[in-house]
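Q: Next up, some structures in structure tokens.
Since every read-out is calculated from the coordinates, none of them should be taken as a lab result. Computed from a predicted structure; not experimentally measured. Cβ atoms are built from the backbone, for glycine too; each structure is taken alone.
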Structure 1
Amino acid sequence: MSEPSFDSSFFANNRERLRQLFTGTAPIVIAGNGLMQQAADEAYPFHQDRSFWYLTGISEPNLLLVMDKGKEYLVVPPREVVREQFDGAIDFDVLKRISGVQEVVFEKEGWKQLTSRLKKVQHVATLGASPKFIDWLGMYTNPARAEFIQKVKDVNPNLELLDLRQHLSRMRMVKQEVELQAMQRAIDVTLDTLKEITRPKQLAKYAFEYEIEADLSRGFRRRGASGHAFAPIVASGERSCTMHHVLNNAPLASGDVVVLDVGAQYDYYAADITRTVLLGDKPPTRRQQQVHQAVQEAQDYAYSILKPGVLLREYEKQMETFMGEKLRELGLIKTIDSESVRKYFPHATSHFLGLDTHDGGDYEHPLEPGVVITVEPGIYIPEESLGVRIEDDILITAEGNANLSAKLPRDITL
């Protein structure tokens with residue numbers, strides 16, 4: 001594939017597609033993410049709301065995009081002189097060139113325009129806010145959307161909000177060619193780095209999980225990626241049974257497996273690849289081979305199912321049944337029921353991939369050509385300190401599917 005190039009036409013076309021998909025006459029206003037405090041006067045590294053980026057290409061915090069009756073403009077917050085000295089000033093010409101939005105105004109003027117309009121309409125279309133705190137994830141969410149919605153309600157308490165999240169999810173679900181090019185670059189960077197790290201002589205040099213993480217970071221940046229698409233998982237021994245082990249601080253022991261669940265980010269797009277490999281120069285045990293082979297067979301079964309028209313929720317039921325057969329063959333369960341299977345296979349097989357590692361998409365909508373998903377079956381046996389996961393990135397095609405990461409072997413000894 002050729003070099004990806006996200007010029008202003010990509011973002012302008014996305015905005016036009018949203019207008020056509022929405023079909024309503026209400027103003028569309030999209031809030032970008034805000035900065036989040038990390039410590040004292042220091043913010044966490046900024047990550048733009050991916051839907052805002054999809055429509056504008058802009059990575060500056062605290063902006064608004066307004067689309068109304070064929071008119072569109074960006075609203076930019078002012079910066080204190082001291083902050084400009086540290087972080088630099090916002091260049092309006094750059095914002096225009098990147099996004100293709102030709103009107104950029106400061107917050108005072110922008111809200112003056114917007115307020116006048118909001119007082120005259122009954123609806124405003126925006127992205128609904130997530131809960132302040134997501135219990136099952138144990139984390140707070142970026143408050144920018146909620147703050148914007150409250151400000152809108154202050155202007156006109158009678159306004160009805162029209163939620164665009166499903167529209168954007170459907171749009172982002174099917175990738176355009178330039179997006180696929182960026183994703184393939186992210187995947188290739190990830191594969192080449194993993195090949196380098198898992199060479200037997202190289203793998204033997206590592207004494208701690210964090211040493212592998214450090215070389216992943218170096219390999220990604222050296223090959224042109226901006227860094228990790230998500231916190232890398234380097235999980236060896238008993239930690240291989242913790243799906244999101246991100247401390248990466250334990251010593252490595254010969255004879256253990258190590259789960260490497262990693263992905264580079266290239267032009268904002270993510271790769272998400274997992275391999276489980278053996279540490280040391282001893283051959284794998286019979287049990288390690290059995291579990292690893294079962295996971296490979298589950299992945300192959302998934303490939304045989306995935307094609308246009310498939311509903312992911314139905315596919316996941318099929319995967320659960322197949323994995324139940326594998327777990328019974330391994331002597332881990334006697335009865336194939338959801339509770340028994342999920343004890344050793346606790347996560348979904350697939351998720352959408354794109355701007356987010358767990359990307360926007362409609363799980364009730366049939367798969368169609370252009371969708372990219374992961375396929376990542378896994379078996380985790382805490383009582384044996386053995387976890388195995390294999391993950392590849394799959395493009396749904398008119399004929400079925402194509403494995404975008406197929407050039408990286410899946411063997412337990414690479």
Structure 2
Amino acid sequence: MRGSPGNTRLKAARQHAGFASQQAFADALTRAASRIGLGHIEVSTRQVRRWESESPPWPRADHQRLLVHVLGLPVEQLGFTPPWAAGTQSADNRSSADAINPGGRALPFPAAAAGVQPPTIGADYMAITVTHRRLYWTVQPAHLHPAVAEHARLGTYLLAETSGVTRRVLAGALAESLLLVGRIEFFDLRQPTDAETSFVRALQAAGEADDPLLGAAVLAHAAFIPGWAKRRDGAIERLQAARTYARRGPASAEFLAWIDAVEAECETRCDRPREGLRLIARAEKTLGEAKNDKSPDWFNWFSPVRLAAFKGNTELKAGHLAQAHNTLSAVLESLPADEAKQRTVILGDLAVIEAGRKKPEQACAYAQRALDQLARTWYATGMDRVTEARRALQAWADTEHVRALDDRIYGWQTTLRALQH
């Protein structure tokens with residue numbers, strides 16, 4: 001009985017390229033490594049045999065580059081199936097998507113094609129993604145969201161025209177774009193249902209890119225949705241998945257501290273502020289013991305100052321008003337000038353603290369400053385903190401300062417923005 005013919009696509013491509021034996025092909029791959037900047041890589045005949053077997057393993061990135069360079073064909077045309085490909089999605093990736101969208105149906109991305117787009121398309125697409133990354137901090141979310149969403153739509157179309165390393169680069173940039181879409185929808189526009197869908201798509205794209213850190217970032221962001229809705233079990237499940245992916249990264253100390261901070265906020269919003277403070281303390285310890293590890297360039301939403309902001313809000317919810325005031329006052333002093341959105345959140349929290357300390361005039365002053373900032377850059381999360389402060393000021397509703405605050409909160413522009421978003 002004859003055995004399986006194995007990976008006939010790779011064998012045919014090898015022979016067509018003039019390599020009659022597996023040894024000759026292995027030698028050619030080894031020689032090519034230094035020519036394309038991969039240094040010394042030795043490919044054995046045993047490795048070639050595995051690739052030409054009936055169930056060839058997916059080659060690692062440097063081997064993909066060698067195969068494409070020597071044979072002149074995309075990896076997907078050489079008989080290899082990516083572990084994240086539609087229809088063969090691994091159980092690991094399926095469970096991650098289900099963690100975000102339980103019971104939902106995540107539509108697959110287009111399958112890799114022969115490669116219509118040039119090899120530069122991934123870097124070109126990434127350049128626009130990086131620009132959006134910077135614009136997020138200053139551009140009105142209602143203006144930025146359509147541009148980023150359309151960019152993500154373009155990236156999805158382009159995936160169908162790329163393959164191999166180019167497809168992975170493009171998929172990574174697409175994952176970041178979709179993550180940004182979800183962040184705007186959740187934090188800026190308060191559209192959690194839309195954000196849920198965007199996060200699922202972002203996780204799929206991270207899987208296409210085989211980027212576990214991007215996957216961890218998406219899952220941790222997705223945890224905010226059930227966390228803010230007081231569905232603790234859902235938030236914890238997503239954070240467990242995020243930590244699992246972060247270990248594969250591997251993640252920096254700063255990244256791990258951020259995941260603790262996300263969990264602290266979710267615990268606090270689920271009426272467990274003491275657990276939140278414990279997690280904040282662990283995050284502080286992690287940052288304090290950090291070495292010279294580096295976070296990805298796209299990880300630009302967290303810092304020691306941001307951790308202190310998490311801490312101040314948790315102290316506030318725990319009823320530690322004096323500590324919260326000291327923590328957040330220090331954050332306000334050290335917050336960079338371009339952190340406009342975060343500034344509205346801090347000012348809103350300080351207004352709530354002052355109302356809790358029965359200092360309505362000071363509370364109104366902080367809330368007015370937050371509204372000044374919101375007039376320049378809208379941020380739904382910041383507006384939530386202002387309205388929370390106003391509820392805390394109800395005992396002084398008839399005073400001059402609170403009435404002046406009401407005139408601002410219920411002014412034409414502020415009211416219209418709140419209704420629009």
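Q: Among the shown structures 1, 2, from which was the value 4.1 of distance in nm of label points 7 Å out along Cα→Cβ at positions 270 and 334 calculated?
A: This value belongs to structure 1.
Q: Which of 1, 2 yields 10 for relative contact order in percent (Cα under 8 Å, 6 or more apart), as computed? Show your work: numbers first, answer last.
A: Numbers: 1: 14; 2: 10.
Working through the options, I get structure 2.
Q: As an exercise: FRET efficiency 1/(1 + (r/R0)^6) of positions 166 and 318 (r between Cβ atoms, R0 = 35 Å, to 0.05), calculated from one structure in 1, 2, equals 0.10. Which structure is it?
A: Corresponding structure: 2.
Q: Out of 1, 2, which structure matches -22000 when helix-only ellipticity at 222 nm (-39500 (n - 2.57) for each DSSP H run of 4 or more, over all residues; to 500) is calculated?
A: Structure of origin is 2.
Q: A value of -0.51, -0.89, -0.97 was computed for log10 I(q)/I(0) by the Debye sum over Cα atoms at q = 0.16, 0.25, 0.27 Å⁻¹, for residues 22-69 alone; which of 1, 2 is the source structure?
A: Comparing all candidates, it corresponds to 1.
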